[in-house]
Structure 1
């Protein structure tokens, strides 16, 4: 059945329409041996109109009604009714059209004395005959609607399966990120701290150099681990591709996009190591974020400096000029900055100033490079 339907669907629509027009004309000719000019003209209009039944189904049906007057069962009327039922969802309109077709087919032609009993019989017969193509057209319409609905359901299920797979992947990535953060990062941090302590305590030059190398590698590894954890916590979309980590060269852009009036002064040598540059950048980023959150209207200054044995940055802001909103805070930003500073054997000081503002100061010894 499906194979025959597939072959039928391959036939061009104009070919089907021309064949239907020809069938309707043959039907009229076989049932009307000696048509008058008026009957011939009405039949020609009704049969030719079938070529336009797809675009104007109701108008074509009305044009075929005269054909139903000339014969009991007319191919033109049945074809027009089927097309109208296939394309219309107005049940009342279809019922009226069935009644009109039954009345036309049961009315004597040419008009003469009416036999009420036979006319009623022909009317009932006409109702049954004209209702058949309407029911078949409605059935075909319902079949198309069902197929469309099934396709939509299948598409929705496929989308749901994709979302479920993405959710499972996101949970796995989040679990892996937690394991890396809670276990691996913690252990690498301990290695870096112990290596730093060994570097300070060791008296042998080779031992100090080995400890410095271990600490430096541990710091770099820890920084990369944190980057991987951030990527794993992402949703898994196209936005999770690796992006360059910020350096001191990105400070000016950070200051300009901070949403706060900030003055950037000072500079550091280009030989500063990558972990140190990231620590300085993250310190400025966290400090400016806190200014924007907790000191609206305040101005800030970012000073990069270098003393005899270390380099650092100081971020100072003035008191707020308008009330701040009560925003939730995890208090983890400064904790993370202190951890970075400890790993690099640096110090982080943060606290209010005498003028009512706030100051964050990071210092990292040159030996950390």
Structure 2
């Protein structure tokens, strides 16, 4: 393929102010074409402003860039495959009232029996990537749990949270303020915030792929992805699969549309841990998507956790359920270092506690950390 000609076409296309461009993810069919294009792009990008909008997605050997609505010229069609760079949203609802400062151990953390495990494991030194809206670095409940992470939307800045969702997720996983704040599931784990979502709680698939790439390169042990979409993305599947093969487990939320027999991507990919939500009664929450693809359920209704400017708030959603499971995985990996993603999934599935609702699917169950550690000790 004439990769130089394709680069020139892209440059001319991106320079045109008359055309409204949509973001797409492009991948060369032949690896040699990819290598030649990457060399040319790196050589020409410094002197070409239009080419700076092209982003390399290294983990899947692809590129995200604006492409005119009419798409690629026919002459390049056989050598390149592409898909839309879809917008993705976080999985949270009901941003509700503030929570008192001395909130202690939230109900969800107690429900999954995390305090019973803290004499044996607190998640010490487990690296948790949270691909989300960033985090409040000044929050008193989180200060001792945070590492620098990365801001994919503004590379020179810290991944500060301008939405609140990421801070809430981080709090459930690893808040550590025993004296006057709240305690998360794995209070001695290390949170690495990866800001891929803007203040509206939305991101492009390519931003998420860049986040997964960063997590693999920086050796995260587990990654929390509390968001989803109804459309399948082959590019995102490739990134998730590559992370899984690299030893990085992704925990993802099933979605908040109350659907039966269907859950969102990336939770639907078999390489993730798919999480649904339960309420305080231990029943499947009305808002959660559910199907046989859900691996485990966890507390997701009216969950208290950290919020912006040092506050705390109550939120509901499969996002909240997912952060409980991510914290549990951090406890497990600190207790049994070196477990593969497949082994972690096996332990979670075999240690599920049956759901209370008689109408709940027989094959599913809720997270129980005490049982999880027992199963791990027997199996591993």
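Side notes on the structure shown:
- If helix-only ellipticity at 222 nm (-39500 (n - 2.57) for each DSSP H run of 4 or more, over all residues; to 500) is computed and equals -8500, the structure in 1, 2: 2
- Winner on relative contact order in percent (Cα under 8 Å, 6 or more apart) once structures 1, 2 are ranked, highest first: 2
- Answer label among 1, 2 for the case where mean count of other Cβ atoms within 10 Å over residues 161-168, calculated from the coordinates, equals 10.8: 1
- Rg/Rh (Cα atoms, Kirkwood Rh), for residues 105-152 alone from the coordinates reads 1.01; which among 1, 2: 2
- Among candidates 1, 2, the computation of volume of the Cα convex hull per residue in Å³ that gave 137 used structure 2.
No lab work stands behind these numbers, since they all come straight from the coordinates. This one's a predicted model, so the numbers in the text were calculated from it and none came from an experiment. Cβ atoms are built from the backbone, for glycine too; each structure is taken alone.
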